[in-house]
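Right after this note come the structures.
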Structure 1
Amino acid sequence: MGNLFYNALRVYWGFFAAIICYIITLVMADLTADKFQNYYEGMEGISIPQPFCQGMVPFAVVINKALDLIPGFEKLNIDAEGMKKKFGLLGQPLFLGIIIGCGIGILAREDVKGFLGLGIKMGAVMELIPRITRLFIEGLHPISEATKKLIDKKFQGKIDLNIGMTPALVIEHPATLVVSLLLIPVTLILSVYLPGNEFLPLASLAGMFYLFPLVLPITNGNVVKSFIVGLVVLIIGLYFVTDLAPSFTLAAKDVYEKTGDKAVAIPPGFEGGALDFASSIFTWVIFKAISWFKYIGIAVLSIFTLGMLWYNRRTILREHRERNSMAVEADNTPKK
C-alpha cells in the first residue's frame, strides 16, 4: 500500500498518505479490539490492524444498524456450522479453486491443457495461501503472548496492551468460511456484469476469507447480515480497484523492475489490482483526497486523523479509569 502511494503521488505525499492510513488503521484496531476479543475465543489481548479488514467496519456498522430497523430481520439467520457441513466437498477451498480456475480457462477459450493447468494453479492458491499464513501465525502467537506477559510484568497491569496480529488467526470460523464461499462465485459474476467494472478477481479470491473477521463481531455472527455487508462492500470495492488499477500497476512495475520478482509481473496491455488492499475505503479515500484536492485534502486528512487519535486517547483513559474504579470497589468489598 505504501508503494502504491509512493509511486502515484509525489514522494513526500506518498509517505504522508501511508502514515495517515496506518494511523487510522491502528486507531480502528484499538476501537474494535473489545468486540473482536469478546466474539472469538482465545483472542484476549489481540487486535487486527490490517487496512483491508478495518475498511469493512464502517460499512458493517451502518448496514447492520439499517438491517436492525427491519422488523424480524434479526431472526433471519443461517446455521453456519450446518451449512459448512452441507457444502461438503464444494466447501473445500481447493475444490472450489479448481472449479473456478477451469471455468475461467474455458471462458477464455484455453485448450484442455490450459484450462486444467489454470484450475490446478487456482486450487493451489486457494488452499495454500491460508495454510501458509496460518503456519506463520502459529509461530508468531507465542511471541505475542510472551510480549504481553513482559509488558504486564513491567507495568504491573497498568497498561492494557493489544498485540496486532493477522486475521488468519480466525479465518476457520464457520461463519467466515460460509460467507466467503457464498461470495466467491457471486463476486465473479458481478465482476463480469457490473457496468464500468474492469477488474476480474482471480488470486484475490483466496483473500476473501480475510475480509470478514471484523464483520462477524458487529453482526454477531449472523450469516445473512454478513453476506449483505460483504456484497455491498465488494460491489463498491470492484469499482475502487478499477479506479486505482493504473496506479496499482505502476507500483507493481516499479517493484518488478527493482526486484525481478515474477510474482508481481503484469503482462503488457493489462492492469493489475487486488481485491483486499485496493478495495479498502481507507486506501481509496486517502489516495483521492490527496490526488484530487492536494493541500485541502491533506489538511482535512490531518484534522480527521488527529481527531481520531484524540478520541481514541479519551476512550483508553476512560476505560482505564473504569477498571481502576472497579478494582478499588472490589478491594473495599467486605470479604465473607
Structure 2
Amino acid sequence: MADLKFCAHYPFSDEAKAYVKQKNMQIGEEALKGAKERLAQGLREGEIKTASTSLQSELEMQVQYYAASRAILAAWGNNYAKRRMAVAESKAASRYLSSSHERNAGYVKKVASLFGMEFLEDEKDAQKFYLPFYHYLLYTPRDIHFKLSNMELKNGLVKVTQRQKERILEEAIRKRLEDSHLPKMKNPPEEIKKIIMQLQPLLPKEVIEPIKIEKKDFPPCILQMVDNLTSSINVPHSGRLALAIYLIKAGLTNEQINAIFSHAPDYSKETTLYQIEYIRKKEYSMPSCNTMDTYGICMAECRCNNPARYREAIHGKYAKLSMEKRGASSRGDG
C-alpha cells in the first residue's frame, strides 16, 4: 500500500506514479488550476511552497497538481520551463528531507534508494555519513566545495555532513527531473493551451546580442558558460563569478550581463543584479586558467594562462588603443 504523505512530498517517485495509476487519477479542472499555480510559483520564484497537511484529500491533490504540471510541461516543450521547475521541485523536496519527521519516517532513505544510494551512518557522529565515491561523483553539485579533493575519502567512501547529504539528494532529484523525457503532446487540450499562454510571460525574454564581438572571440571556457546559460543549463557558482568578472572587463553593462544570466534555471533578478554590481565595485581580477581548472570549468583548449588574455587585441589594451585612434580620427574628420 502506498504511503500517501511520501507520494505528496516526493511526487516524482515511482511510488507516487504507481499511486496515480492505481487511483486512475484524471487531470480535471481543479488539478489544472493547482498545476498552473504550482508552475507559476516555480517559474516566478524558483521555489514551490511546501505543505504541512496530513489530510488525505489535500495530499492527493498535491500528487495530482504535480502530475498535471508535468503534463503541461510536456505539452509546452519549453526547455527553460522544464529546467526551472526541476530546480523548484528539487528545492521543495530538499526542505522536506531536512525535517526530523522525514528522517524518522525513513523517507530520506527511501529517496536515496530511488537513485541507488545508501548513506552509511558514522558510528561516532550521528550528523556524519559515508557515501561510495562513485555515487558521490555522479550526484554532487558542480561546486568547488564538493570537489572530491576537498572531501575526506577513506576505503572508497566519502564522508559528508547532514547538510551535504541533503544537498546531494537535492541535486540527484534535479538531475532526474531535468533529464527525464516528457513526450511532446501533438494536440494538447484547449485548457492546457490556455494555461501555457498565461504562463508564457514568466519566461525570460530573448537575449539581445550584448556586444558586437563574435562568439569566436570568446575563450572556450567563457563561450561554454554563455552557451549553457542561454540554453538554461545550470552553471556552478564559481563559474558564474568568473563569467561575470570576464563580461564586466569585456565592457558589458549590468543589464547586458543580467540578460545572459536570466536564462539560468535558478535565476533571481534581484540577487543577480546585486551580485553583478558587487563584483563590479570590488574590481576582482580575472581568475587564471589554473584557478578555472580548480573550479572544474577550464576547457584546456586555448592555453592562454588567463581568459582575459585570450584575443587580447579585442578585449585588452590593443582594443582600447584602436578605439582611441578611431575616436581621434572621427574628431579630426569633424
Structure 3
Amino acid sequence: MVHEAGDQVIGTPLCEECYDYAGTVLWNNACGELWRRTRIGIDRALAPLASAATGERVTGTGVRDLLRVSYVKVAEFQKRGVVHLHLVVRLDGVDPEGADPDGGIVAPPSWATAGLLDRAVRRAVNGAAVPLPSPDGRLRVAQWGAQLDVADVSAGGPAGDTRRVAAYIAKYATKTASSSVSDSGALGSRLRRLHRAWLRRKIGRHLARMVETAWDLGRRPDLAHLKLRSWAHTLGFRGHFATKSRRYSVTMGALRAARRTWRADERAASGEADVWALARASGADVVGDWSYAGRGYTHPTDAQLAENMARDHQTALEEYRDLMRREAELAEWCDVTGP
C-alpha cells in the first residue's frame, strides 16, 4: 500500500500500543554517542585495509600517520520522529613533515580509494553499539539500522561532482526537528511546560507521545544526566544538526581572519582607524589573554534585585505564552463550530 504525500498516517506506527516510545527517545538521545563510536571504528577498520593495500603491517595508531578521515554530518528527523544521519566522508593524506596548514587538504595515497573507504565505513557501522538505560527493565542497545546507503560522490565519481555534494548537504542543513516532523512550529523551541492536549492537536498523537515520553523520562533521577526534558522538543536528540571535522572545510578561525581583513580594508578605504589594520601593518601578533574576574554580585541587595527581575520576567513570559495558547485554542474552536 502506498500513501499519498499528505496522508496523515505517514510516520505513525501500525500499532501504537506495541510501539517502543521509550526506546525510540533513548535511541535519539544516544545517536551522538553512536556516531562517535562509529567514527572511532572507521579508523580501526582502516588499519587492516591499509595493511592489505600496502603489503605492510599498519596498526590502528599508525594509520593516522597515513590517512585522516574528514567528514561533514547532518542529522535529519524522519517523519516518524527518528533521527538518521547524512554524511559526506573523505580520506585525506597526512603531510609527513607535519607542515600541512591549518585546515589544509593533503591528497591521500593512491591506494586509499573510495572503495577502501566504503569498506571501512560499512565495517564501522555494523560494529558500532551503545548500551541504553533500562527505565522499564527492558535491555536495549542502540545500533544503526539496515538502511545503509553508501555512494561515491567524489569529483569525477559515478554519482556526480562537488556541486552535488554541496547541494546534498544544503538540502538537509536547512531542516530542523520542527520542520522535519511537523509544520505547526510547536517544536521550534524548548518546552517550559507540557500541555499534552494542545500538543496532540498541533503535532498529532504519535509525535506528542514521543515528546511526552521524553518529558516523563526526564523526571527520573537515574536518567537526569540525559537531560531529556531539555531536549523533549527534539524528541530526545541532543546533538548538533550539522557538524564537521576540523579539516573538512574552512575553519572558523579562517573565517574570522577573512572577516577582520575585509573590515580593515573597508575602514582603510574610508579613512577610519582600525586596530586590526594597525596590527597587520606593524606585523604584531595579537594574543588573546583572558583572566577570571569573578562571579556573582558584590552586594546581597543587587542579587535580590536581579532575582526579583528574573522571576517577574519569567512570570510575564509564561502568562504571555498561556494567553497565546488560549487564543489559539479559541480560534480552533471557532473554526470547528462555525458561526
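Please compute mean count of other Cβ atoms within 10 Å over residues 64-71 for structures 1, 2, 3 and give me the label with the greatest value. Write down the numbers at each step before the final one.
On the way: 1: 11.5; 2: 22.8; 3: 18.5.
Largest calculated value belongs to 2.
Out of 1, 2, 3, choose the structure whose coordinates give log10 I(q)/I(0) by the Debye sum over Cα atoms at q = 0.10, 0.14, 0.16 Å⁻¹ equal to -0.71, -1.18, -1.36 when calculated.
Of the options listed, only 2 reproduces it.
Can you spot which of 1, 2, 3 the value -15000 was calculated from, given it is helix-only ellipticity at 222 nm (-39500 (n - 2.57) for each DSSP H run of 4 or more, over all residues; to 500)?
Source structure for this number: 3.
None of the figures in this text is laboratory data; all of them are computed from the coordinates on show. Every value quoted in this text rests on a predicted model; they were computed, and no experiment measured them. Cβ atoms are built from the backbone, for glycine too; each structure is taken alone.
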